1. Identify the structure, out of 1, 2, from whose coordinates helix-only ellipticity at 222 nm (-39500 (n - 2.57) for each DSSP H run of 4 or more, over all residues; to 500) was calculated to give -10000.
2. For which of 1, 2 does P(r) over Cα pairs in 10 Å bins from 0, in percent, for residues 80-287 alone, calculated from the coordinates, equal 7, 25, 29, 22, 13, 4, 0?
3. Taking -0.51, -0.64, -0.78 as the value of log10 I(q)/I(0) by the Debye sum over Cα atoms at q = 0.09, 0.10, 0.11 Å⁻¹ derived from one of the structures shown (1, 2), identify that structure.
Structure 1
Amino acid sequence: MKAFIDYSQPDTTFWTAYDQLWAASKYMPAFESPSLLRYFSSLSADAVAVYKSYREDGQLIGAAFFHRKKNVYAFLSDYKTDYSCFVLHQDCTDAEIREFFETFHQEVKKENWSLVLNNNPMWVSYMDTFARTGKKSSLFWFSAQSSVCPRLEEKCPESLRQNLLQSRNNRYKRKRLQREHQTEFEVLEGDADLAGWVSDFCQTHVIRWQDTLTPSKYQSEQERNFLLGCLQAWVADNRLVRFALKANGVRIAFVIGLRQKNSLIYHSLTYHPEFHKYSPGKVLILYLGEWMHEQHLNVLDFGDGNEPYKYNFANIERKKPRHFHFQKAKLRFHPEGQTHCRRAEQPGTDSVLPGETTAAPENGRQPNAQSPTPQIVFVPLVHARN
């Protein structure tokens, strides 16, 4: 196996190989889809690096994309993601997976990277090997619980549909909406009315969060264009499904959905506040259950975050820790012999290191300026020499 970090802009030959790798990967992760990473690469200019792993015959069997910000490397998919991961060929042996990650840690050390990996889906099968090899490496390794991913996981589509229909209150809200308004469930795939749909989504999102402490980021034309660019990339990779609930011909609730193997990722949503009494977001989920049943999908993945409404449906909560890797020589020594390595998490905050990059919140809202500041904690690791 030949594996290395490449700082050159990916060329056509590599993208062709990556297209094949992603299509043959075990999970076909939506946030590492080829067109999306091409789009993100175009935004990062010269700050992109790719870890590539080839078999002796030249077949690409593993890859991961990173970008640099303030001298810290993070997953390129941090631009817009619910979780980020490495992409490995589904036929990789256990030995190849172990070598892939062992070599990765060696390359990180050789290149003297400071690495912060956000939103790691630890339920992915090879992440145990990633963590185990990282802890055995000569790098400083630290893992902090960062976020969660509530999911509804069922054995079959029919069980998922029945689970979503359990709530009598949600069924009542749907019937009330249907009784008082002419309702329609809209499903759009491909690029049909994409620009118009995105415009409706963003306008509704702005209205939903106006006059709150967390106004919508979609007030910005740049953010609206970025969202459109992401959706266009997912269309190209056949990942995107857009859902809307209409009342009297007007879209009042929206979900950006992403296909991923046997699951649907409930990536982003909004609804018009005038219809709040009908709980249109929850009503839309009931329709999603019917659609998923028809599509033979048995996992509804609610994406990043622990918003209370998700737990009305989810039956499991998956952890998404953040991993820090860097040379031990980069540890900052405290005069009393303690090492500054993290910040304590408070409700609504993330644990970060100085100079690291963090992903934008996927609720589409601006960060609350009044959020509490993370407390700096000094963790005793090694003693400084006099």
Structure 2
Amino acid sequence: MIRDLSFVGVAFLYANAVGYIFHFFVSRHLGTYGYGEFMVIYSLMLSVGNFINLFSNSLVKELLKSGQGMKSELSYLRCLGLLLGFFILMLGIAFAEPVKDFLRISKAQYFWIVAGIWFIQLLLVIERAYLQSLERFSLLAFSVFIEQSVKLLAVFFLINLGVFGVLLSFFVSMFSTFGLVLSINRAFFVGLKRVSILSLVKSSLFTSPVGFFVYADDLFIRRIFDPHTAGLYASVSLVGKVFIWLIITLMSVLFPRFVMYAQKREKVGSLLRRALFWCFFVFIVFEVSLIFVGKYLFVLLFSEKFLTAFTYLPFYLSAVLFLTFTLIFIYLLTAFGKHIWLPYLHLFLYYGGFLLLDFKNVWWYIFYIFSINLCFLPLYALSIRNR
């Protein structure tokens, strides 16, 4: 397990180092107004994209059940992915205009590119799930290296196209990585082994809320704040999301173990406590780092124009700590296939607050994130008390 964690850990560090360089470059070229608009689109892209990524947990669960028939199931999932991906592409294009108006974005065409990204991402997730089910974490990490490197290289050439260019860099990187992982997995000419769609849907119903939780706060900032404040908040959120994504990355290693514990009906308490401990430990490291080098790195990343936003960052990290705790519990509920209503109730109320409450300033916005996730944490703990 330590070896697997080291692979995904190094990949995570590399992805975030490249991500910082990416946003360093993009924020300076787009400015606070353009960067705020990009981050709203980026948040929508990742909210749905994270659901697609987390769909891999359902795929891994099904592939692990099949044993020797993994390659045949992979072939079936590829066909299923093409059909579902094309449906998502058409849906994204059809609803581009109303989504543009709702989120107050300047051009509907941005969402055409985003829909194309979702299409390729679904195909890539199926290939990565196969690697994960085989516990080939070194190759999984290598695919992350390639994806992030191509994205950074592409944006240097495409940035003059503005937000269009930035979004295109995501498409180029994912398409390149998909081609690479497809060539690694092969299994092109094998028979199809049907996968239970019902079982996939059931597992996905658990994992789907996770993706929509992570970027929910960014999704509505253009509706709630003026463009300048939205840009400032986006910079704080970007840094804070690194903490969430580190924990989610670690959970990609722990999740197969959650599934095995569930299948064997073993007590999972010690593994859960270990995950919560590491989450809190990482939070403390982040907060201490802010004291010593936080302001310097924040200005280095975003420039002096964003400096006033740094004050929010320590409090934002505290708010998302409790969100991250709840996400760990959702992973556990996914493994056991129990209490599906709880994550959806949480998600419904979470989004409802962003849409209905009157937030006077950023401080109230952060306090809302903190309070609602803190309130749901005891409910998640009670839901797995006998596990």
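Read-outs: derived from the displayed coordinates by stated rules, not from any lab. Everything numeric here is computed off the predicted structure, so don't read it as measured data.
1. Values: 1: -10000; 2: -29000.
The structure behind it is 1.
2. On the way: 1: 7, 25, 29, 22, 13, 4, 0; 2: 7, 23, 37, 24, 8, 0.
Traced to structure 1.
3. So the calculation was done on 2.
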